[in-house]
Structure formats: C-alpha cells, structure tokens
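Please find the structures below.
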Structure 1
Amino acid sequence: MDLVQQENFNSSQDAFEYFYDFILQNGYNYQNTKAIFNTKIVLENPLNNKIYTKWRKWRLSYAEEEWNWYNDKTLNPDRVIKAGAKLWDKLKDENGNVMSNYGYWWNMHNQLDNVINELRVNPTTRQASISLLDTKIKDQNLKDIICTWGIQFYIINNKLNMSIMMRSNDLIYGFCNDQYCFSQLQKYVSNKLNLEIGIYTHFVNNLHIYKKHWSLKNDNNSNNTGKSPIVKR
C-alpha cells in the first residue's frame with residue numbers, strides 16, 4: 001500500500017525538516033532513494049518560502065535566479081548553470097536546451113495570461129488551470145523530463161489559492177527551489193488580481209531523498225556544499 005502523508009505547515013522550512021525525518025524513517029527503498037507516495041503538503045503562508053536549515057545550505061540567490069530564468073521563458077539553462085546549477089549542462093539536448101523551465105511552459109499558448117483573465121472575469125471558475133507536461137515531449141527520448149504536470153488556481157474568501165501537481169520531487173534540492181519559485185508565481189498572480197494570498201498545496205506522487213543525502217543532516221563532513229542546487233528529479 002502507498003504511504004500517504006498529508007500535513008499543514010506555516011513555512012516551507014518546517015515542511016522540509018519534517019519530511020526529511022519522515023521519509024528517512026518511513027520511506028520505501030525505491031530507485032536509489034527513500035520515497036513516499038501521494039503526499040499533500042499544505043503551506044499556509046506561502047511567502048514563508050526560505051529554507052534557513054543550516055545543514056541544507058540553501059541559497060536564496062540561486063532560487064531567485066531560477067525564478068528569473070522562468071521569467072526569461074527560455075529552455076536554454078545557461079543562466080542557472082552560471083548561478084551554480086552545473087547539472088543542467090549535463091541535461092542539455094542537442095540544441096542546448098532542457099525541458100524544465102516551467103515559465104516557458106506556463107506561458108505557452110498564453111496559458112498564464114488566460115488564467116489571470118479567467119479568474120478576473122469569473123472568480124469561481126474551475127478552469128484556471130495550466131498544463132506543463134506536454135505528452136509530445138514525454139514521448140521523446142530526453143535526458144530531462146519536466147516534473148510538474150499541472151497548476152490550478154482558485155479563489156476563496158478573496159484569497160488566491162494555488163495547487164501544484166507533481167509526478168516526482170527530490171526533497172533536498174527539488175522541493176526547496178520549486179516551492180520558492182511556485183510561491184513567487186502565486187504572488188505574481190495574486191498581485192495581478194489585487195487579491196491576498198491564500199494557501200499553497202503541493203501534491204507529489206513520489207517525494208524522495210537520494211541515498212547520497214541520507215546522512216546529510218548528521219554528517220558534519222558532508223561533501224555537499226550547497227553549491228549544486230539541483231539533482232535530476
């Protein structure tokens with residue numbers, strides 16, 4: 001049976017620290033990771049999105065650069081490679097691109113603008129959704145397959161709520177940087193609509209920690225310096 005976990009948190013740091021311990025204690029051994037399945041993380045204050053945990057060595061400067069890359073709407077990852085994410089260089093295709101620039105996909109076919117307009121015209125719409133995982137891309141033999149397949153926005157009590165649906169998420173690098181960028185997206189849309197920010201719900205089918213990070217919390221001599229902000233999710 002799948003291990004299902006649902007929790008509410010005041011900050012992304014609280015969520016990160018909770019799930020690090022929970023996954024290591026309860027996760028399945030799964031493709032060189034410990035993993036849990038069908039997890040729902042509710043962030044009650046989405047803009048509490050910085051990870052201060054010392055042993056994680058999270059870098060706000062990199063997370064902001066990844067957000068800026070999304071706003072560039074380009075599949076070329078050179079910007080984030082220069083910011084320290086060297087692995088993107090290994091994931092490039094023959095054209096020098098990767099698939100995981102979420103901004104490129106949420107702007108395709110004007111999806112983001114259409115969502116904002118739909119919410120402005122009809123605040124109770126169930127159609128304020130964005131598709132990110134293109135099946136045509138998924139069918140190709142690529143090194144990089146996008147990990148988030150959908151985004152949904154909805155308004156309750158004049159607050160903009162957002163749900164993210166992911167097929168896979170590495171807790172150490174993926175979650176920490178993804179939640180920052182997605183909460184920035186929620187802030188962007190709420191500002192466009194002149195609404196307060198509500199909750200951010202983060203659904204993940206496979207939330208995992210790679211084996212090389214199992215001792216990260218307790219290993220003072222870890223080789224992880226915090227300078228490689230992503231792993232393949």
Structure 2
Amino acid sequence: MDAVSPLAIVQAPPRHIAIIMDGNGRWAKARGLPRTVGHRHGVDAVRRTVKAAVANGIRYLTLYGFSSENWNRPPAEVRELMELLRHYLRSEIAELHEQGVRLRFIGDRSRLPADIIAQIDHAERHTAGNNVITLVIALSYGSRDEILGAARRMATRIARGDLDPDAIGQEEFSRHLLTSDIPDPDLVIRTSGEQRLSNFLLWQSAYAELVFTKCLWPDFDADTLQDAVSEYCQRERRYGAVG
C-alpha cells in the first residue's frame with residue numbers, strides 16, 4: 001500500500017478504525033521463539049498503535065484482543081494471555097489516562113478472572129471523562145454471541161410489553177448491542193495476510209472498508225497504520241448507491 005498524494009484522496013480519514021490483531025504466533029515461530037513471546041511483542045504493538053491513532057486524530061479505535069473462540073487454545077497459552085492482560089491493565093492505565101484515552105471493554109466478562117473484571121471496571125470508571133480517543137478492547141468477544149444477546153434482550157422487553165416488535169428497525173437493534181454508544185467502524189484492518197472477519201463486529205462492519213495487510217501484528221506500527229488509512233482515503237464509499 002503506497003502513500004497517496006492529496007489529489008488522490010476521495011474519502012475523509014476514518015473516524016473509527018477496528019483492528020483484528022493477528023500473527024503473534026507466526027511472528028514468534030519465524031524466530032524460533034515460543035508463541036507467548038509473540039504475544040508479549042504484540043502488547044508493544046498495541047502501545048504504538050494507540051499513540052499513532054491519537055497522533056492522527058482517530059476518535060475511536062477498537063482492538064480484537066481475545067475472542068470467545070480463543071478460550072479453546074491450550075490452557076498454558078490462555079493463562080499467559082490473561083497474565084499479559086493483567087500487566088497491561090496495571091501498567092498502562094495511568095499513561096492512557098494522561099493521553100486522554102477513554103477505555104471501553106466489550107465481550108463476555110463472566111468468563112474472565114475476577115481480578116481482571118475488577119481492573120476492567122476500574123479502568124472504565126477512571127477514564128470515563130476522557131475525550132481524545134475511545135479505545136475499545138474486545139475481550140472474550142464474539143459477534144454472533146453479541147447479536148444473539150441483543151435479540152434476547154429485545155425479546156425480554158417485548159414479553160414485558162416495553163417494546164413493540166413492529167417498531168424494531170436497524171437503529172433500535174443497534175441500541176441493544178454492546179457497542180450502542182460507539183459509531184460503526186469506517187475501516188477494519190486485519191494483519192498477517194488472513195482475509196476474514198473471524199466473528200468480529202459483524203453487524204457493525206456491514207459497510208466498513210476492509211484492508212488486509214501481510215504485516216504480522218508484533219511488527220505493526222505508525223507507518224503500517226498510515227498505509228491502511230491512505231488506502232481507505234482512496235476509496236469511494238457508496239453504501240449501495242451510485243458513485
């Protein structure tokens with residue numbers, strides 16, 4: 001993806017970027033290292049990406065940190081990932097707060113260890129008033145589960161008589177999703193060369209532009225982000241209409 005001149009830009013920069021962070025294991029394997037080392041270097045990439053997003057005026061950044069399917073990984077790897085999450089929450093919140101980052105977490109918290117849930121709650125409360133950028137971290141998250149949960153919540157309201165089923169449209173449905181206070185992503189990036197959404201923001205990404213990069217997540221940096229944004233800015237978003 002080459003940088004473009006201003007004359008080539010047909011689309012304003014994205015307000016919301018969502019990233020599927022993929023390739024930690026392959027990055028480590030290519031260097032003859034354990035997968036856990038790749039995950040640790042992936043945390044460094046998160047730090048770089050948040051700073052780059054702030055510097056570029058991105059208002060919302062969503063990172064796919066741990067999917068509902070990731071619980072099926074070897075127990076030792078899951079424990080390492082949880083420990084990395086603990087370390088990130090302990091070590092980064094103060095700096096993120098100073099940068100004006102508002103933290104949001106989406107996913108099934110009930111499967112997370114109790115101490116991590118407490119740290120997540122604290123991080124959200126502590127940064128709630130910040131407005132430079134909203135950093136959304138998807139943990140124990142699966143989009144199909146999210147959509148099913150929204151349907152169940154609406155069904156409960158209908159049974160109570162609080163919601164008229166004939167009044168349900170796309171906006172009403174979106175209000176029952178975990179991202180009800182977050183705009184849909186304009187750009188979804190996936191690293192490592194894979195080209196699929198992997199159960200990530202399926203409803204929200206209906207009209208998002210997709211950029212797939214061969215860069216493995218631990219190598220992701222400000223230049224990689226800028227390349228993806230530059231490609232996005234060359235595209236014409238028509239939402240089904242004629243350009």
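Values in this text are rule-based calculations from the coordinates and carry no lab data. Remember, predicted model here, so these are calculated numbers, not experimental data.
Which one of 1, 2 has log10 I(q)/I(0) by the Debye sum over Cα atoms at q = 0.09, 0.17 Å⁻¹, as calculated from the coordinates, equal to -0.36, -1.35? Source structure: 1.
To which of 1, 2 does the computed value 27 (relative contact order in percent (Cα under 8 Å, 6 or more apart)) belong? Source structure for this number: 1. A value of -13500 for helix-only ellipticity at 222 nm (-39500 (n - 2.57) for each DSSP H run of 4 or more, over all residues; to 500), calculated from one of 1, 2, originates in structure 2.
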